[in-house]
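Below are structures written as structure tokens.
No value in this document is a laboratory result; all are computed from the given coordinates. Note that the coordinates shown come from a computational prediction; the quantities given were computed from them, not determined experimentally. Cβ atoms are built from the backbone, for glycine too; each structure is taken alone.
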Structure I
């Protein structure tokens, strides 16, 4: 189940988002507009939702959160974008990475 929103996920939504990978939730965040798409099997699914909503490709980044360990990661194939100076699965730009982390903590404040 994929949920896309600009407000924090509540506990009921988090339970649903965990169904695919148990403790891990994949996330795709528009760091400019503060919109998170979560719960997909593949990051490109959330990326497509955000693009269809009008997000710019350069503002969309992927990663995830492990609910049990509270670890946030910044790793996704959608992050490989040489045109945006990101030649890695990891988000390399410290400012983008910091914003992604801040927004992940905002969206998942019920469990972090």
Structure II
């Protein structure tokens, strides 16, 4: 159960870290030049709102499919980190999404049903 508890906390730190990174960089630090901020925020933050309730309640199934959602943000972070202009944004997103992904897997593994 210690692994499940640690996984849950790592998941929540990664989730809220990713949410904060996207919000801070898109709204304040490096707003998009070609698209409206609200559109970019909606496209990046709305998918993160779907698993929020299940993650806060510690539901195993929600952690499982959130790990798949985290892969999108990992890919986006790698893409952004490759460019020199948005390297800090990409690396921050990559670290947060990596924590989210690792935490969900640790929670799922630590919270296995005994058969």
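Taking 39, 17, 13 as the value of Cα extents along the principal axes in Å, for residues 17-64 alone derived from one of the structures shown (I, II), identify that structure.
The read-out was computed on structure II.
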### Query
Suppose you compute FRET efficiency 1/(1 + (r/R0)^6) of positions 1 and 25 (r between Cβ atoms, R0 = 35 Å, to 0.05) for every structure in I, II: which one lands on 1.00?
I
### Query
Can you tell which of I, II yields -26000 when helix-only ellipticity at 222 nm (-39500 (n - 2.57) for each DSSP H run of 4 or more, over all residues; to 500) is derived from it?
II
### Query
Of structures I, II, which gives 25 when relative contact order in percent (Cα under 8 Å, 6 or more apart) is computed from the coordinates?
I
#### Entry: Highest-scoring label, criterion being distance in nm of label points 7 Å out along Cα→Cβ at positions 33 and 81, among I, II
II
## Note on the structure
Working back from 2.0 (distance in nm of label points 7 Å out along Cα→Cβ at positions 49 and 97, computed), options I, II, answer is structure II
### Query
Thinking of I, II, which structure, once Rg and Dmax of the Cα atoms in Å is computed, gives back 14.8, 54?
II
